[in-house]
1. With percent of Cα pairs over 39 Å apart derived from the coordinates and found to be 47, which of I, II does the value describe?
2. Quick one: distance in nm of label points 7 Å out along Cα→Cβ at positions 164 and 628 came out at 3.0 when computed from one of I, II, so which one is it?
3. Have a look at I, II and say which one yields -21500 for helix-only ellipticity at 222 nm (-39500 (n - 2.57) for each DSSP H run of 4 or more, over all residues; to 500), as calculated.
4. Just checking, which of I, II has the largest value of relative contact order in percent (Cα under 8 Å, 6 or more apart)?
Structure I
Amino acid sequence: MITEPTGRSPRGWRALLGAMVLVAMVAAPAQAQLERIFDNGFEPRALGAAPQLRILRDDRVATIDMDYNAEDPWGQFWEMSGSPEDNAGFLVSWWPATAAAPEGGKLFGKGDSIGCLNPEHGGAMSPVDKAAPAGARWLVTGNRRVQIQPLENGVNYTVRVERLNALGRITSVAAEQTFPGGDGTRVAALRNSMTYFDDFNRPAGAADEKLWGNAAVTSTDPRFNLFFINDQFHAHTLNGTHHEPTGDRSQTSQRFRKKVRIQPGVRRKIVFDMDSPLSPRSVWYLDLNPIPTELTAHASFFDQEGDIGLPAGVLRLRAVGQDFSVSLIDNQGSLHRVANVQLEDVGRQAVSNVRRQFEARVGTDGIEVLIDGRSVINATYAPQTFAAGDYELLWVGFGYNTTKDNNPYYLLHWDNFGFDGPVVDARTVHNYVTRIAGSDYQLSGGWDNLVPTFTVKIPDDLRPVTAGATAEAWLVYTYQMGDYSTLSVLPTDFVRVNGAMQYPLPQPANNSTPYNANLMLWGIPHTARIKLGDLVQGGGSPLRVGDNHFQFNADNAGILNVHVEVAYPPGSAPTYTPPAAIHHFPMHAELPRLGLPARLQKVGETNISSDHLMDANPPARIPVRGVVPLNIEVGNRSWADWAPQLMHVPVQSMEIFSSGGTAGIGQVDVYLRRVGTGTGPGERVIHLDTARDAPAPQGRYLLSFDTRGFANGDYELFVQATSPSGLKSHPSYGDEMHHFEAQELSGGYYPIQVRIEN
């Protein structure tokens, strides 16, 4: 319940709130610069009707729809006039039904409950002044569809949903339902019907290395090349662009180690659960490749008709924002769109960190794609063709200069991957790598005749444990230039293994038919494979237990993603030590937190534009006098300057793109600093508490700043929001990545220039 603050008459409280403008201003003499902070003081009002809920259960997870028109979802904006009492989202809390219900919805504390971050960055409830039930969790969201996880299957839970306003105050009666937790029925059926299936129901950390490999290109930021499972039993791909010294097309790619057979007269079933990247320059691909490849050289943000790349002969599923498409890359390496659909038009809106169930039925005659059981694409390939054959499946998280949309890195969420059909290769693969964190890129040859050595730690005896079994050992790596020189591999180039055996370096692969030399573009990655030898029980080996050294002698070749794969016939594999047990495995929680987005959208009658940003030379100053209205946006962005009252749904937020959720807004502060004086953000002139019952998930705040207590002159005006844990917001003007490194964004000082002219 919302109760009226004590210690002040109703008339006094009412006087503090205008029709649409919260006044929280400094009115102190300039010489004293005293601060007045209006914290509480809003008229209580009747609670609205409870949110309308729909609960969809799946393995260890439930999807919660809240006041959501799933069939026609576009345009369900939050309409925010600027009053902090406007509705801004939902507080969602859930707990095992056997526990006592928490009182009053006061669930949050200093621990951020946020998306897919690991436990060390929050996730469990941290109560302030109420006894929380055992196992209770919470989140706040500006989206109308969320997933709550992890859940035990078949265990009763209670979920409570309440609307929140931009003050973090509960504004509705609670909608409360009890439901039987997760439902493993669908996933169990898939596990039984698929030839290969991975439900990622593993402890937080690495995926199954016997099923998955990970690779990156030279333009992937080595800090943001992550493939991991968190404590919510699903997988994540994380990607961000690195621009030095070359490139703006980053990839974090996962190759499934088993092949799918596409045959005439059969529709092969491929299943996966996936969200869609909503950060503007981010994409995912699922490629069916006719040759082994760990990365795609066919990486184009737009996937336009006729785009060329490698491999050739690929079937591609692609998602970016609300667009989902199927394309064919023909035998000459040219892309052709088969079909596409806008997900919102078919009632399947993409929402960050909400996985939908995809099923692709693939044949040589065409493809049908179902999302959550609804057919959204059903098309032939005509006039193109898709050949029968054995295909490798490659996940690609692709970013086209992600920093250009001011997003250092973005996160993809996926689960329950598999396919049916015959077993093409029953062998088990053991994989050993140079490292997991960072990049192992080195240049071989070049102007300085460099001869780099890569070290792969192999703590296991690699020989099969079964008599008569023959295993194959392969060296696998990527050719790609990390500078502006040209890739060149000569017939005389070789790699020396452990100072002894030499193996010729293969030429970069081009599988086009007939051969199309135009596909050998500068800077693209090529996967290379060198067979090192056969291994038998009690026999010799080109590899040894311990450190194995690979010295590359090439004319001019960038080398990266070096690893050893050993393939064993069924039942013959020895003890395996996976890479995560050998090398440091970086987790999401180690990355720089990006905080809430916050910006001044309008000062007085002036919309903040490129003229006022730090990139302007110099930034324009906004003249202000008297009492000045400030329009501030936190946690989201408005639709446009001509419709600032409409806040995006799904929410547009670097915090959500990078973590899967929001910690919510604990407070909003505005600072003023006289140009040329002092350091830091300056003097706080406005303070607003936005976590009355829970942290507000977003807010548009029309506040007033009284300039009359300050001397005329040039000043810097700065807005900053803070989560309950103390994490600072990041500036959200569109050029912040030009001025701050990723680790500097949270709390980054980004002022707007004003001139007081009273």
Structure II
Amino acid sequence: MFKRLWAHFVYDRSIGFGLEHIGLTTLRYPRAVALAVLAFSIFCFTQIPKANVDGDLLRVYADSGHYYDAYEQLADTFGTFENDIYVLVSSPRLTEPETLERVRELAFDLELNDYAVGTMSPFTLRKPSGNGGSVPAVPEGFDNFADVARALTDLQQNDPMMRNLITPDLTGVVLIMFPNQEMTRGEGSKAMIASVRETIAYYADDNISVELTGPPLWTSEMVNAALDDQVKFTLWGLALGSIIALLALRSLSGALLVAATPVLAVIWSMGLILFFFGSFSFLTIIVTTLVLVISFAESMFFVFNWLAYWRDGMEPNKAVDATVKLVGPAAALTMLTTFVSFASLALTPGQGIREFAIAGAIGTFLLFVCLMTFLPLLLKLAIRIGFKPPKRSSLVLTAPLPLAWFIASRFGRQVSVLAIVVTLLLLIPYGLIKPHFAFEDFVASDSSALSTSAEIDEGVGGVAPLYIRVPLAGTDPNVDDVDFEKIRTVHRILESHIGQNKVISAASIVDYTDSGFSRKEVFDSVGPFMRKRFVTDDGGQALVTGFMPTIIDSDYLKQLVLDVTAEMQAAGIEGAEIGGLRVLITFATDQIVTGLQLDLTLSVLVNLALIGFAFQSFRVALASAIPNLFPVLGTEAWLYFSGQGLQLTTVIALTIAFGIAVDDTVHFLSHYLHSRREEGRPHLEAIKHTLDRIGGAIVATTIILCAGVVIVVFSDLPQVALFGTLFVSTLAFAVIGDLFILPALLAAGGKFFHPLGRIRVGTADHDATPDDPTGDTITGEGGTEGHSTPA
């Protein structure tokens, strides 16, 4: 029993590890499978109305490690400014009393907004008075230009809080709204932004300009761009895939048959992704496009093979069965390689990466199931209602094949040596390339909120806060002298790096305390809400906040954090921790990208080993290595020499592109081995026969994959656009590897690859089916030729 089980696991099986039985079940029990397909489709349809996109960047980094945990602790303790809305109010006549009072009304209206729990502005802040109370930071009742200008200048230059809220030229002020976190969860953020826009619309006129920015606005723009991408990608992929299928098959009805499976596969994938995760992220939304184009490619292979059988004289229903038998094992193996590429990403911590990995793995498996169940049933239905086979496919698809065979047969050894040497050299930049992060790549490219942030960056402190959490020794809620000096030291260190008047903390009140006010009086004057932004209620922790430009180089930020940390330690400040959204994204991205680079390496090794084990030959694995490694390594080399480095979607794109690029290699090798073993062709003849029979299909499917994904390049989200660019370029290079390098390697290594004709695993399933009761290898006029067109 052990020997039989071992044999079944090792060699007494197909290259698809038996997964092709899903298709064989469809042939044996078509009605039951049709009902199952219908029921599952209805279930997925019911999920689609729930479709929405969550643009929360924190979803990508959740559970990613130390930096995320530190950010969570910081937010839980102080609330921070990460979800605040910044309102930039500009006017060339701000110093006129009438204009100033109108802006003051706007500030108070903003504070009364249903979604606000507090605001900070020159009009809502107060300062201690001489009688133990407090007075407005911006006095009321001005009646002339000079008094307003004098008061605002004094506040901008001397008041520690006003420095970051009033522009130096006195033409703009910044109002900060602190949202109610409970009310802004989920769709609440969208309603909040609409409410704020309604509030400010009343005050905007020819004299006063009001603009919004801040993380909620960035997120909103990201969601809108992602939703636009989802519609655009799906429609483009469907339309272009159908057009290419129409041109390749020269039949409208044939193109519709090819397009039906991708549409259903996308519906299935969307339904399950929404069922498991509740919404899409800006990463998981890419999965639907990938499922669409991969399904188009596989469906095209299936229909090409079916029509080849039919044209060669086989009865059309039996041709469907023969195609399932031959396509099933090869399609199962290609599904597994793509599945491994997606699944490998889940090894890197981070909720967003894990969701993308799971969503991609789900979509990959579902498209295979759809191919093995829905498409055979659809083809048999088409035959029943009178579908006629179209003319043979366009000769354009086979144009590169004579050149490919000429190079392989005449210069196979030289091309092989060159390919091996170049691939080995490309390992050098692969080992040297480093992660690189740019915050603006996460935000919509035409972001008006980002432009407003840049205006605030130029005028005042900036919209990208950096926080330092300082542990205090005492328990005085008003901070004792020792702890105050510790806060003051940290304040000075941070200010020395990011600039004067760009830091606020409890030490900012020194001007008031030097004037004779106690710390308690100053803290009481700013109110309990703002007080918590400086010191915790128990006096155990303090927060020092530095306002930095929104657009800042990641390398500069990393060095800044290292330098400030070193200076704090040198000053004897122990336990202080630097955090914030920008710090989290910058450092966590480095950590995640490094992990993804390891995932890519693992994915390559596992997939090559899987191919070798599937074919039961390490020679097959070696044959598939070079043509699939050089596109990935070449793309990374370009990123290295162009100075772009590795970004989040860069490594994801390369990993998935490798998993998909391997598919054509599997089809090529499967056909080559079938020609050698079942058809008894000599080595070189088998290579040429493989090029002639499936070379056109490889070209067609690569065109579909590249054309379907190229629309991603035009995404408004730079990270998504970069994904599309690298994905398309990698696949374009991969088709060169499959049509020119792989045949050259096989031709040059004749003696080395000669034993491949004796491998024992099956490249097709020949079990009995209702339409093939003998269970023998399918024969007939052109029958063996039909075998040699795997999908």
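Throughout, read-outs are computed from the coordinates displayed, never taken from laboratory work. Note that this is a predicted model, so its numbers are computed, not measured. Cβ atoms are built from the backbone, for glycine too; each structure is taken alone.
1. Numbers: I: 41; II: 47.
Derived from II, not from the others.
2. Working: I: 3.0; II: 5.2.
It must be structure I, since only it matches.
3. Working: I: -1000; II: -21500.
Corresponding structure: II.
4. The structure with the largest value is II.
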